[in-house]
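What follows draws every value from the coordinates through simple rules; no lab data is involved. Predicted model only: the values in this text are computed from it and were never measured. Cβ atoms are built from the backbone, for glycine too; each structure is taken alone.
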Structure 1
Amino acid sequence: MEQTALKNLEEKLEQLLKKYQLLQKENKQLKNSLAETQTALAKSQKAYEALQLKLEAGIIAATKTMDEQQQRLLETRIDHYLKEINKCLTLLEA
């Protein structure tokens with residue numbers, strides 16, 4: 001009886017060790033995936049910021065030669081583009 005209990009305990013211990021190793025492997029994969037996603041997000045955010053700066057510079061240059069109606073139309077289009085970019089960033093963060 002004692003031998004059977006000891007054998008059962010050893011089997012359960014082996015199962016736990018296997019599960020632990022699998023969980024460690026999965027954890028490592030998840031950490032790698034998270035790091036890759038964070039890197040991609042950081043690159044996207046930098047690109048977004050660079051584009052936003054270019055856009056602002058373009059707006060300043062373009063608005064100097066535009067009338068009010070053209071300026072409002074341009075601002076509306078820019079707002080639309082910024083919303084689309086923000087949606088893309090939100091999807092990347094999810």
Structure 2
Amino acid sequence: MVSSFSVRPEQVDVLSNDIANDAKGIAQELDNLDSQVKTLVGQWDGAAREAYYQAQRDWNSKLQEMNQILGQISQATSQIAQQYVESDARSAGRF
């Protein structure tokens with residue numbers, strides 16, 4: 001049994017843009033959250049403050065990795081859409 005599927009490159013491009021925009025939105029929300037938390041952290045002393053800063057460094061590192069991965073996914077998705085367009089053009093040229 002042969003299965004088939006179809007791809008609409010414009011939809012893949014939309015997906016690529018959505019991923020990139022979502023990554024930017026996540027970064028903006030985290031910046032907003034960080035600004036709000038800074039006022040609270042200023043009230044903490046000693047171990048509590050240091051524990052928060054360590055947790056924040058770890059969290060920020062993981063979020064940077066996630067945003068880099070989302071950026072790579074967005075770029076790869078865009079390249080896939082372009083490859084479908086090019087492949088379709090080559091196929092059409094054979095007729």
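Each of 1, 2 could give helix-only ellipticity at 222 nm (-39500 (n - 2.57) for each DSSP H run of 4 or more, over all residues; to 500), but the derived value -31500 comes from 2. Of structures 1, 2, which gives 4.7 when distance in nm of label points 7 Å out along Cα→Cβ at positions 2 and 34 is computed from the coordinates? Here the read-out was taken from 1.
1, 2: which one has log10 I(q)/I(0) by the Debye sum over Cα atoms at q = 0.10, 0.20 Å⁻¹, as calculated, at -0.54, -0.99? Going label by label, the one that fits is 1.
Comparing mean count of other Cβ atoms within 10 Å over residues 18-25 across 1, 2, which is largest? Answer by largest value of mean count of other Cβ atoms within 10 Å over residues 18-25: 2.
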